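Please treat every number below as a calculation from the coordinates, not as lab data. All values reported here derive from a predicted model rather than from experimental measurement. Cβ atoms are built from the backbone, for glycine too; each structure is taken alone.
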Structure I
Amino acid sequence: MSMEQKISLLSSILAQVQDSKEFVIFRDNHTLIQQGEVVWWLSKALSTIRSELTIGIVSNFNVRKSNNSNDCYIQRIEELDESGKLKLLDKLSKANDLTLEREDIRFFKDIVTGHPLQIIFCIEKIKRESLEEVKRASYEIKDFLSDSTIKIIDKYLALLKYDSKKKEKFLSYLAFLANYSNIPIAEVLEVNKLDEDYEAFYHDLLSFCIARRTGLNNDLLSITPSVVEYIERNSSIEKPKNICDYLKKEYSIFKSCLQENNLDEYCYSQIEQYLKESIINSEQADYKYIYPCQ
C-alpha cells in the first residue's frame, strides 16, 4: 500500500472508533511523538475525522503547542508538589489500614520528593515491615527513587546516542540547572552561548520533560525534583568550568547590587543561590533576605 492508502485506512479505522464511542490509548516509544510534534501521518489522519476525543498517547516526550485546530489536547503529568505528596501519603496510608500520625507524615515529607512511585513504595514498605523499621532505614526510600531516576536518564541518553564524553558534558550542564529551584530562562540562554552543545542540551531536557518552563510568563526553568535529588546525591557530577567561571562573574555583579540594596533584577531563586554562595564562602551576607524556616 502507498502511504496515502495507509493514511486513508487509518482514518477509516479511527472513524469507526468514534462511531463505536470507543477510546484508544497508545503507549508511544518515540514513534508517534517525534521532535516535539505528533508524527505527520497521524496528524493528517486525525485531520479527516470528527473533532472529538478519540485517541490518547502516553509518551515520555513533551509536545510543543501550536495553533493547529486539529492538535491533541496536551496534558503533562508533573511530580507532586509539597501539598500533593502529603495528601497522597495520607490517602494511601488510610487505604492500606495504616495509622500515620501528623508527626509521621512530617517525617516522610523530607524523604519523598513527589514521585508517586516512590510514595507507593514507601507505603508498601511500611505495610510489609513496620513504621519504625522504615523510619530507621529511610535511605532505602531515597535509593529507590535514585535507581529509578538513573534508569530514566540512561534511557534518554541511549535515545540521544551520546558518546561517553558528551554524556558527561550533558550531566554537567544538568548539574548547573539543578542548583536552582527555578532559574530565569534569560540566564539559561546566556549560559547556552558558552558552548554550542548547551543549546541542544536545553531543548533535549524540555523534550524529555526533565525540565519545564514555569512562572507567570513561562520565564523560569525548573528541573524535575527526582532528577535534582539524583544530581545532589551524585558528588561525581560537577558543573562545567566555563559555566563556573560565568557564575563567578555574575556573583561579583550580584555582590555589588547587594551592597547598593538593588536586587530588582534578580528572582528569588537567584538570590537564594547567591546568598548560599556567600555563606559557603564565609562572606558577610545581608540576613534580611534570608527567610527563617523550621
Structure II
Amino acid sequence: MILQGKEVAKHIHTELKEAIRPLKKPPGLAVILVGDNPSSQTYINMKRRACEKVGIRSFFHHLPDSTPEKELLELVKALNFDAEVDGILVQLPLPDHIDPVNVIEALDPKKDVDGFHPVNLGKVIAGLEDGFIPCTPLGIKKLLEHYSIDVAGKHVVIAGRSAIVGKPLAALLMQNAPGCNATVTVVHSRTQNIKELTRQADVLIAAVGIPKFIKADMVKEGAVVIDVGITRKEGHLVGDVDFENVEKKCKAITPVPGGVGPMTVAMLLQNTWLSYQRSHSSS
C-alpha cells in the first residue's frame, strides 16, 4: 500500500478552508526568508500557495543574505507583537553569520507554528497539549492515523536524531495518548548495529538525509516504512529509502515526493489555525 500524503493533505486543506471561509479576518502567517537559497525559495512558495488555497493570509518578509542577526531578531520581536500575525515561520537554513538558535528562541512560543521553540519541544516531551507539535512529526502521526496504522505496542525505529524530526517524533509516539503508545528506538550515525535494529521495526521511519540509505535488507517483511528524506539527485527527487526494492517487501510505504512533504505543509496550516483559535478564545 502506498501512503499518499498528498491526498490526505488535500482533505485537511478542504476542512481548513471550510472553517476559515466565514471569518471576516482570517488567520495570518508571517514568513521570513533570509537570502536566496533556491531550495528555501521553493519551500516558501509552496507554503504560501498552500496558505492561499485555504484562506490564510501570508505576510512575506524577504531579507538580503547580508542582513545582520540583530535586524532579524528585531523583525521577529515586531511580529511577536503584531495582532495580525498568528504564526511566524523562519525558513531554515539561515546564513552562516546568523545563529538559528537565537532566532528560534526569540519567537513567541504561542506563535511558533513550526514547533521548534524549546518551550514547545518541552511540551511535546511532557505530553502537554497547549504547545505546538513540530510539523513533520505531527504530519507523520496524522498520516498513520488516516490509514488506520496503530503504533500502540509496536516497535517504531526512527533513523535520525534531529531536533526537527527524530527527537520530537520519538517523544510524540511514545506518549500515553491516542495514536501513540509505541516502543521507540532511535538509531543514528554512531549506532553500531543499525541494520539489526531497523530489521526489528514494525514501523521504520527514515530521516537521515542520505539518499536511498534504507535498503531492502534493512527492512522486516511486512513493515510500514515512512520516508522523511528528500534530496534532488540527477534532476529527480529521491528519499532516504530505496523505494523500488523496499516497496516489494513492506506492507505500506510513503512515496517521495507526495508522502510526508505535503503532510508537513498541511500541519503548518493546521498549527496556524490552532494559534488563531487559541488567541481568539482567550481575547
Structure III
Amino acid sequence: MIKLERVGILGPRGTHSEAAAIRLNQILSYDRELVICGGIFEILKAVENGGLDAGFVPVENSLEGSINITLDTLARSESLVIEREFIWTVHNHLMAKDGVKISDVKKIFSHAQPLSQCRKFLQETFSQVELAETTSTSRAAEIVSASELSDGYAAICSERAGELNHLVKLASEIQDNAANRTRFFEVRRRTKKFYVTQGDKVLIICQIDGSRAGSLCEVLKEFAFRHVNMTRIESRPARTELGEYIFFFDLENNVDRRTLNDALGGVKHKSIWLKDLGTFPVISC
C-alpha cells in the first residue's frame, strides 16, 4: 500500500486554506492527505522535524498584507525551501440555514478579515444588522449551523465551510474587491530532491548592515546591473537590536542561472547573511 504524502494546512476544516489546498491537489492531480493544524508555526516546525512531508501556508493577502509569522519562521529556518507558490482568489459568500431569507438576517458572524473585505456589501444591505467576529470563517459557519431559524444568524464564509455545516447561499461573491487574492507557499525540507532550481520566481532573505548609508541601494544594484527583475521587497525586524532589519526579495527567474547566481553572490557579499529559499513555479487559480 502506497503511503500518502501528508501536507499540513491551517485549520479548522472549511477555511480558505483548506479550499485552496484541495484545489491545488486537483490542479496537480495529486492524491495527498491534508492534515489540519492549529497554526502556521506548528505546520512549518512539523515540516522541519519530519512530522509532515510538506506545509501549505499563507504568506500574503492582496488586501490585508503579509502574514508575518510565515515570513519570520522561514527567515529563521535552516532547512526549509519553497517548492511552489499558489495564488488563490478569495470567494466570500453569505450563508445561512435552509429556510432563512436575507430579510430574516439579524446577526452576521465571520472572521475580522472577511468582515472588512465585505464592508461595502454589509453597509449597503445590512447596515442595521449586528456583526460578530469569530476566530475563523469555519467557526462562523459552525455557530450558524447550531442556531435556530428564528435566531436569524448568517455567516460570511467559504463555500466549503458552508457545505460542511449544511448551509445554503443567501448571496454569492460579496467581497468588495474581486482582486482579493491570497498567496500560499508549499514548503518542504531542503534536500537534493526538493531543492527546486527551475520555475518562475526566486525568494531570497538577507540581513544587511543598516547602520551603513547606502547598503540597501548597493544590494539593489546587484539585481539592476544584471537585469534581474525584482517584483517585491519587504523588511522585517531582525530581532537582534532596535533598527536592525532583514529583507525579503521576490525575484523573477528572467535570466540564465549563471547570471542569477552572480547576482545572489554579489548580494551575499554585501550582506551579513543570505538564504536562498529556491526557484519555484507559480500557479494561479
Of the structures labelled I, II, III, which one yields -17500 when helix-only ellipticity at 222 nm (-39500 (n - 2.57) for each DSSP H run of 4 or more, over all residues; to 500) is computed from its coordinates? I
Of structures I, II, III, which gives 4.5 when distance in nm of label points 7 Å out along Cα→Cβ at positions 103 and 255 is computed from the coordinates? I
Ranked on Cα Rg over 2.2 N^0.38 Å, which label among I, II, III comes first with the largest value? I
